[in-house]
Structure 1
Amino acid sequence: MKENIVAKLTAKDDKYACALADKIISESQETDEWYEYFNDFASLLNHPKSLVRNRVLYILAANAQWDEENHFDLIISDFLTHITDEKPITARQCIKALAQVGVAKPQYIPRILSCLQGADLSKYKDSMRPLIEKDIAETEKILKTL
């Protein structure tokens with residue numbers, strides 16, 4: 001099941017890949033059994049398909065709590081670039097996932113807040129911008145209470 005995890009998460013069958021990602025995210029809330037694949041997941045952060053990026057942002061956020069080896073230090077910059085991902089849905093997923101990252105890794109909160117506050121949302125359509133702004137406000141609220 002766990003061999004070739006990258007191929008499975010990037011499979012053409014989106015239903016399958018999405019179900020697998022959901023399983024990994026769910027199990028990662030409770031146990032560190034997926035953490036050993038952290039670097040495999042991180043390798044997908046800049047995948048051309050936004051659906052893959054969406055999945056991996058949540059998988060990485062779910063595994064942040066198990067990151068005693070500080071692998072997140074190596075990917076936090078990449079992760080934060082997705083606050084303004086070309087796809088507004090991916091930007092929203094990233095912003096929501098950052099709340100979980102901040103809870104697990106409080107040392108990143110100042111940097112996350114700075115990136116959220118400095119995010120240039122002008123490239124998004126008027127229909128999406130208020131949704132992204134709302135996500136940012138919700139994530140900021142969570143992080144500022146920690």
Structure 2
Amino acid sequence: MLDVAFDPEEVCARVRRQLESCAGKVTGSVHRRTVSLTVCPEETHFWSPHLDVQLDETPTGTRVYAMFAPHPQIWTSFVALQLLFALLSIGAAVWVTSMVMLGRDVLTAVVALAAMLFGGGFSYGAAYVGQGIGSEQMYELRAFLDAALRG
């Protein structure tokens with residue numbers, strides 16, 4: 001969150017000017033109260049971040065809310081993968097419980113449960129690795145927005 005001393009229309013105009021004048025690594029779109037910034041297609045990888053900016057008018061100017069996020073396709077895939085591993089883990093836990101209650105060998109069911117838990121944890125950890133890989137591009141996006149708001 002950042003407060004600036006000019007209205008949302010001026011923020012949008014400054015970001016548009018910065019996008020036009022900067023032939024660098026940042027591209028994006030500017031709407032009435034929303035700005036979406038990302039790296040240029042030549043620099044884009046599946047881990048590349050987006051910077052989504054919301055503008056709220058205040059009595060003294062504009063409050064700028066910005067949030068880094070992955071591409072929507074990557075975010076959807078991540079959530080779907082986490083949901084899949086969660087459901088499979090629940091199924092494996094029910095299987096383990098059933099085997100215990102029936103007095104049967106639980107080794108296979110426990111291995112399946114451990115694999116599902118490991119898969120969920122691995123995919124969750126991969127998100128942190130992606131954030132680390134994309135940190136330089138996150139810095140570029142933030143620096144771009146700061147430069148647009150300053151000048």
Problem - Origin of the value 0.15, where FRET efficiency 1/(1 + (r/R0)^6) of positions 27 and 107 (r between Cβ atoms, R0 = 41 Å, to 0.05) was derived from one of 1, 2 - result: 2
Completion exercise
If you rank structures 1, 2 by distance in nm of label points 7 Å out along Cα→Cβ at positions 67 and 99, the highest one is 2
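Could you figure out which one of 1, 2 the value 24, 19, 12 for semi-axes √(5λ) of the Cα gyration tensor in Å was computed from?
Traced to structure 1.
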Problem - Of the structures 1, 2, the one that 19 was derived from, the read-out being relative contact order in percent (Cα under 8 Å, 6 or more apart) - result: 1
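No lab work stands behind these numbers, since they all come straight from the coordinates. Every value quoted in this text rests on a predicted model; they were computed, and no experiment measured them. Cβ atoms are built from the backbone, for glycine too; each structure is taken alone.
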